[in-house]
1. Compare FRET efficiency 1/(1 + (r/R0)^6) of positions 316 and 500 (r between Cβ atoms, R0 = 41 Å, to 0.05) across structures I, II and report the one with the greatest value.
2. When helix-only ellipticity at 222 nm (-39500 (n - 2.57) for each DSSP H run of 4 or more, over all residues; to 500) is computed for each of I, II, which one produces -9500?
3. For structures I, II, which has the highest computed value of distance in nm of label points 7 Å out along Cα→Cβ at positions 156 and 436?
Structure I
Amino acid sequence: MKIIKKLFITLCVGGITFGSSCKLEEIPVSQATPETLFTTPSGLRDGVYGVYSKLRALYGSQVGFTLTTMGTDIFQHGKDGGYKFLDAYDSQTNSSVGYFAQLWYDCYQGINAANTILAYADKADIPDNLKTQYKAETRFLRAHFYYWLTVQFGDVVLATTETKGVNTTAVRTSKEEVWKLMREDTQFAVDNLGWTADAYGKVTKGAALQQLAIIMLMQKDYQKAADAAKTIIESGPYKLLDSYADIFRYDNQQNAEIIFAAQYTKDLLQNGDGNQGHAFFTPAYDQFPGLQRDLNQGGRPYTRFRPTEFFRNLFNPNDSRFEATFRYVWIYNNPATLPKGKAIGDTVEWQISPGVTSKIAPNTDNMHWAIKKHDDPTRASVQDLAGFRDFFIYRLSETYLTAAEALLLAGKPAEGVVYLNKVRTRAAKPGKTMPMLSAGDLTIDQILDERARELGGEEKRWMDLARTGKLVERVKKYNPNSAAIKDMYLVRPIPQSQIDLSTIKFPQNPGY
């Protein structure tokens, strides 16, 4: 049984963190308090599940996708939706933007939930080994929320104890100090969790090692980051699938390459808003003759993000990831508006310019290529946004690329390039080969290019560019909408609601 698919509660016990609001459902306050609830075996277990549930606010949500996808070198804005200013990096990108506040409070709700569990875990009447397991899972998750906060905002509020009520005197702590806590939390998870768990979806040693490697990269502890990644590759139970496309088959979500995933479920009462990734990359194909919304051609189009020309042209002809990533042809499926001379099932022909047509769709604001990785054809209606697909947070191929990055930065490119080439070898079409890199070819830009091919559209890109210091350079070079980007945008503005709440000076990030 999948953890979290069994139970999801929004955990907001112990008060409100930094002015956020949270509706406590499932558990009436008059009947349960943290002292009585989390000292029982079932209460503590369900509380841990509640911490996991906050991952859904980050992965598969419009907020999570927007703040990791928009305004990067590989995605620009689509035709519809707000927040296009995040692609332009103009004055509308300011401290009043709702998504910044939403991310801030979602992460701190997760952190406060984790702190609450950690405060009561030792008081529960359960075996010591189970207490340790729960604490390890919870500390991993606390570090994960802080990862998002520090990469997005820089210096943030460091909270390690349960917050009761509204805290108006919170101060910012340097991101380097927060990274120390993240490393300690994640190392505790590495030391106290096994390679497998008693339920699919729980944190394991592999997930903890991958998170630890990323934290160590940010701390510039490159050799230890490489060692952590290599331990997963050499000792973990994971393996690269033979086919890149098979990773994203809907019927193959629990595959050997997945290290950690946010859980969604077909139980509508427990699925919340669902994984909505299927909508955001889908263009408004239904607005063209001969086409109507179709679960097998992208479903409901939200047209939020479209791939840049740089991303589309980044793939070698022998790279299977191109076909597995992009949808660039559509099939006529609407008899009511079918163009003359066309039949249902024919490939759509698009007018590219006057007198010129192509079966390959254009890539413009009005009609653009889609991303297929988040397709969810099992929804009951094409209008349904709440998808059921799990969201892959860590995959083994990312671990290989993490090892390559760490070894390059540790001054060992000859060793690092072996790991990157392993990913490229798997990516080759059957019967074809991919060009391999030499040690002299290995650079951060080459690694970022490979991460784009391998992980594009998986809520990694803005974070990768920001943490490597490459955001401004690469976005300005490859995103035609983002010429105005400058160094201040390496972090987001602190939400104005947080500043307004504070009764002491709460400094804003420079430039905002």
Structure II
Amino acid sequence: MTKQSRRQFLSSAAFAIAAARLRAQSSSAQATLTIPLHATGPRVPADYIGLSYEVEQLVDTSFFSPSNTGLVRSLKAISPNGVLRLGGNTSEFEYWKPTPDSPEPAHPVTRIVEGEPKPNYYPVTAEAISNLGALLDAAGWRCIYGIGMGTNAPQRAAAEAEYVAKTLGPNLEYFQIGNEADLFSSHLRDPKTWSVKTYLDEWLAMARAVQKSVPGARFGMPDVASRIDWLTQIADAWPSITDKPNVITLSHHHYFGGPATNPNVNIPNLLSAATMVRVQKTADMANAAAARMGVPVRMTEGNTCYRGGKPGVSDVFASALWSANYSLLLAANRYTGVNLHGGTGLSVANGLGGSLPGDGMLAAQGVSPEDIAKHPHPFYTPIATFGTEYVLEPVAYGLIFAGAFAGATMFAEDLATPLQAAGVNAVGFGAKLSDGRTSVVVLNKDAEKDLELTLDFGSRSGRVELTALSAPALDSREALIALSQLPVPRLRAGKCTITVPHASGMRLTLG
């Protein structure tokens, strides 16, 4: 079945499947949620939803370009005003080439390590940046622009930043310098001497050079892979630093697990409550460090499975429920945004030493090259490219579902515990939308139990609208968000009851 026909099939059949599951499923749980009258939690930024791409994607100057209408259309479908982050492992091997006759600079010697990007240097050109600026205008998005640190020099970083700032203008969110510097000791720096202190010394030299060329420059840091304690150490050191660059956010990455060959990277673990407990611990540590510096936190690169994703986990409907849950949990923790990583298979593979582990895993299972090619590459990408066709993958549908809360003010009250106490693997989030309506999202991640849910809105009244996030199964390659064709409940004495089928999401909006 082709990509297009799968989407057409789902559009016509998804809710018939959901209804059939309700009739066939006997196991269920019951719970009641009392919906607060006022929203006193964090406000979700209007541009909360974002994507992350490798800087090397800029080598193809026609990719980030307004002429790439498939990409523009896909970005708009994910968010009307999102944030595109450029970074990734390949960012450490880019160099600025302002004119066609600009010479390639000398490069330092780096270690070649399996699984790390090979030192294949490539130019970022003025044409690529100009096209990027026009793409952002066409899509209504802004950009976090990553400048390499691992093999770069302050004066080159400053020249690149100056052109980027002038070209992107108000669409430039901020600069990040360096990608996953906590891992530099594996191939870019001496592991005996590399530390938060040596990182800060190098980062400050580059950031100050950039700020001299771009006086209004803003920065995010440290963009670590997993060492959240680096944020704590930076917050400890920050008061003693003089001539501070204008850091407006702390940032980190997050992948549920990996690589693809890891048997623990599976759908039950991806959707388990314990997975989000770990996310909460990370958010607590990151927010504590950020509060001491007076800035917020952003998750700038992440996805289901590091090193390119895992087929059957990263590219199926379970990833939609994960991304919706993950994005809403960080929003409830005052994060300013999430950027899920993706792009073309080639650009991501180049950041991983030249190949995607998921391809090798499928080949070892005897899957033919033709069938391997039917998966998105990388497997976790929100927007897949199949020739000239751009396709939204399941993980993107989770972003879109969570993105309904962009611009809303979330409830501070806990809506998850009553659901989990009912014995079902489900979570809930609520918010006051920017138009004043009350909206509640319930994600039933349980593989077996339906959820019979009563929502108590107190004295409120109004029309109820249901929107579903659904697919034939957790391991389905399809996902759909649409107004539910199931019966729309009526409020009776401020209450209504809905059924959230197992392995699905439901958003109920009252207003």
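1. Structure II gives the largest value of FRET efficiency 1/(1 + (r/R0)^6) of positions 316 and 500 (r between Cβ atoms, R0 = 41 Å, to 0.05) among I, II.
2. It traces back to II.
3. Numbers: I: 4.1; II: 5.7.
Sorting by distance in nm of label points 7 Å out along Cα→Cβ at positions 156 and 436 in descending order puts II first.
Bear in mind these aren't lab numbers, they're just calculated from the coordinates by the rules spelled out. Predicted model, so just to flag it, every value in this text is computed and none were measured. Cβ atoms are built from the backbone, for glycine too; each structure is taken alone.
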